[in-house]
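Engineer: Down below are the structures I want you to see.
Values quoted throughout were computed directly from the atomic coordinates according to the rules given, and no laboratory measurement underlies them. These numbers were taken from a predicted model, which means no experiment stands behind them. Cβ atoms are built from the backbone, for glycine too; each structure is taken alone.
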Structure P
Amino acid sequence: MSLSEAQADLRRAHVNGGAGVLVSGAAWMAAATTFLDAGPKPAFVTLFVGGLAIAPVAQLVERFLFKPPAAGPGKRLEWIAIATDPVLLAGFYVGWLRLEAEPFAAIPMVAIGVGLRYLAFPVMYGGLVFAGLGAVFIAGGAAGLTAPESVAAPMTLGLALTELVLGALLARQWRAASATA
């Protein structure tokens, strides 16, 4: 099986990646809401807990809401998501290290880690949509680091909305492709 066939198989099995992006967007939205209500430290904790829940919740959403076929030969590409977890965890770790001294810089550091991880997803799913999403997260994180107190909360909200909209579009494309298949 070619790489493009494996990617197509994985897109079918994981709703174009849309379920995961939607759940991630919900985690970022919870963090943004917490940020606006309680500040950057509780928002960081909310994002960390929500981030831990993304993979299992996305699997439940896929299974019970979308009901895609199981991954076939494309399943071998799933290791990329696991292999890039250290990049994501590094973003959280660096953010956590800065939490006391620069609390408004913590979530932008996480955004950069998330963005770097998304840059590997085009290999899993094909296309450039995840590279673009990664670039948006990296740019948002960089903007949040340049003026953390004025940018961090709106950046968190903007990233949440970006993922929710993109996740919905990916899921909609998946439904359209499933309907024609």
Structure Q
Amino acid sequence: MAQALSSDQVDQITNNTLLVLLARPDLLDEWQENLLTLMQQAQEAGMEGEAIFAAAVASLLHFPDDSLPTGTDYDYAWEAILTGLQTGAIQPEDQAISLEQLLATVAELAVAVMTGASDQKTVIARHIREIRASAVAAEARELAVWLDDVLALLDGVPVDRLGAAHQDVYAAYWQAMVQLLPRGD
């Protein structure tokens, strides 16, 4: 049977799990809740392998010495998580997130908040502010300005007052995000 989770989703589960276990234990409860939601959705959809994988990863958050394979099509991701725990590496350098992936992820989160997941606004805004702080520290000024506009949008600033200064890839992702937002108020 083919996998129901895309390779991007599996990579996100792998990377987020390693991030929580190796660097951000303060996000453990939130990540476990996300995994349990995924497990429940998979169960309701009759996707047994996906439910088992999500349950195993959620369990691993509290029992990181667990090394039994899941017996699913996702054992390659399970092995990547176990290897990451052994090596202390969150993600290989050759798989570092690209600027485009970062912009797409932030745009998706902003659209989600503004189109139905408003209960997650505080958490998502906090994460975007953390990314912005990293951008400032790395002297990525264009990225910081773009993130400022996303945060302003989440704070209710009208979209027509934002985004005018963005160029190139920043303008493209800004426009793509804006097109997915509800029109009018």
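Engineer: Going by distance in nm of label points 7 Å out along Cα→Cβ at positions 46 and 158, which of structures P, Q comes out largest?
Structural biologist: Q
Engineer: Ranked on relative contact order in percent (Cα under 8 Å, 6 or more apart), which label among P, Q comes first with the largest value?
Structural biologist: That would be structure P.
Engineer: Now for a different question. For which of the structures P, Q does the calculation of helix-only ellipticity at 222 nm (-39500 (n - 2.57) for each DSSP H run of 4 or more, over all residues; to 500) return -21000?
Structural biologist: Details: P: -26000; Q: -21000.
It must be structure Q, since only it matches.
Engineer: Figure out for me which of the structures P, Q the number 24.4 belongs to, where mean count of other Cβ atoms within 10 Å over residues 102-109 was derived from the coordinates.
Structural biologist: Answer by label: P.
Engineer: Here is a follow-up. Here P(r) over Cα pairs in 10 Å bins from 0, in percent was calculated and came to 11, 39, 32, 14, 4, 0; which of the structures P, Q was it taken from?
Structural biologist: Numbers: P: 11, 39, 32, 14, 4, 0; Q: 8, 32, 32, 21, 6, 0.
Structure P accounts for this read-out.
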